[in-house]
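Undergrad: Listed after this line are the structures, all set down as C-alpha cells.
Read-outs throughout are calculated quantities, based only on the coordinates presented, and are distinct from any laboratory measurement. All values reported here derive from a predicted model rather than from experimental measurement. Cβ atoms are built from the backbone, for glycine too; each structure is taken alone.
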Structure P
Amino acid sequence: MKTIFVDGYNVVNSWPNLKQDKGVSFEGSRQLLIDILHNYGVFKECKIVLVFDAHKVAGSIEKEEQINKNISVVFTKSGETADSYIEKKVNELGRKHEIVVVTSDNLEQQTIFQRGATRMASIEFYNEILKVEKSIKSRAEKNENKQRNSISDNIDDNTARLLEEIRRSK
C-alpha cells in the first residue's frame, strides 16, 4: 500500500481553499484538510500521514492520532519540524514501500529523493485532489441514478399489467 506523507502547514499555506480558511481558523483549515485527505485516501486506497509542526510550541510532545485506517495525524514534538519528522520516517521505511511526500520545500524534496521516496509539490497534489473529488462526485451521481427504483423493478409482469389496467380504468 502506498504511503503519502503530507507536510500539513505547507499544504495549508499553498492550497487556495485552505489559505483563505486559515485566516478565520487554523483549526478549521486543519480539519478541512483532514476531511479532504480522508476522502482521497479511501478512494485511492492509500495510507496518509498528515504531519503538523509543533516545533515552536514549548514543551509539546509528539502526538499521533489515528483517524481511521487510511489517515493518521501527527503533531511533532517541541523542537522538531514536520520536515525532520517526515525525513526520519521515510528513512525508516526506506525503499521497502512506495512513499510519496507532499511538500513544496525544495531542500526537503532533495532529501526525500536521496532516501528513495518520490515527492509531489503541494499545488500538484491539490490538482490531484481536485481530480479525485470530481471522480468521487461522478461515481456518486452514477450510483444515485442506479438506485432510483420504480415499482416495476420490484413486481412481476402480471402484477404490473393488472396495476396498469386499474390505472387506466379510472
Structure Q
Amino acid sequence: METKACIDSLTVKNSHVLPPDTNSHGTLFGGKLMAYIDDVAAISATRHCRKPVVTASIDSIDFLAPVFEGDTICLVSYVTWTHKTSMEVFVKAITENLLTGERKVCTTAFVSMVAVDENNRPTPVPPVKPESDEEKLLHSGAPARHEQRKERSKESKQLAKEFGTDFPWK
C-alpha cells in the first residue's frame, strides 16, 4: 500500500454554537462536542484509507475551556499513525468568540478508528508519513498511546465480563 501524508486526511469543521446546542450554563453540551470529535475523526480516517471505518476508542477528553452560546467551534483532525487495520486520529477543538476574536483550544483528543471491509471485518490500512514537526511529535508518541489503549481495552473487557448484563439492583 502506498504511504500517505498526514495532511491528506486533514478535516476541518466549523459550527456556530446555538441555543439548542447548550446546557443550562449557556455552554456547549459535552456530548455534542464528543459527537463532533467522532464525526471529524471518521472523516479523516476514511480519507486516509478510502474504506468504511468504525470508532474503536476515544482517549480521555478534557474540557479545557468552555464553549459559549454564540461562539464558534472549529475542529481540526488528521491521521497521525497507523497500525495494521487501525488509525490514530488527532483532533483539536478551538472555540472562538466571534465578537472579540478571542480563540482558545477547548479540547484535544485521540480517536482510534478501524477500517472495515464489506463484511464489517477489520481490513488493512495504508501507512502514514508525518511531515511537519507537529505531525512527527504526535507520530512518535503514538505507539505508547496504542499500548495504553490495548491495556485499557483489556480492563474494560474484564469489567464487562465481571459485571455482565444484569442491572445492579437485581
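Undergrad: If helix-only ellipticity at 222 nm (-39500 (n - 2.57) for each DSSP H run of 4 or more, over all residues; to 500) is computed to be -16500, which of P, Q is the source? Can you show the working numbers first?
TA: Details: P: -16500; Q: -10500.
Only structure P yields this read-out.
Undergrad: Using relative contact order in percent (Cα under 8 Å, 6 or more apart) as the calculated read-out, with 22 as its value, let me know the right label among P, Q. Provide the component values of the computation, followed by the final result.
TA: Details: P: 22; Q: 25.
The read-out comes from structure P.
Undergrad: Between P, Q, which one scores greatest on FRET efficiency 1/(1 + (r/R0)^6) of positions 7 and 71 (r between Cβ atoms, R0 = 30 Å, to 0.05)?
TA: Details: P: 1.00; Q: 0.65.
Going through P, Q one by one, FRET efficiency 1/(1 + (r/R0)^6) of positions 7 and 71 (r between Cβ atoms, R0 = 30 Å, to 0.05) is largest in P.
Undergrad: I have -0.36, -0.59, -1.27 for log10 I(q)/I(0) by the Debye sum over Cα atoms at q = 0.08, 0.12, 0.19 Å⁻¹, calculated from one of the structures P, Q. Which structure is it? Don't skip to the answer; put the middle values down first.
TA: Working: P: -0.36, -0.59, -1.27; Q: -0.29, -0.62, -1.17.
The structure behind it is P.
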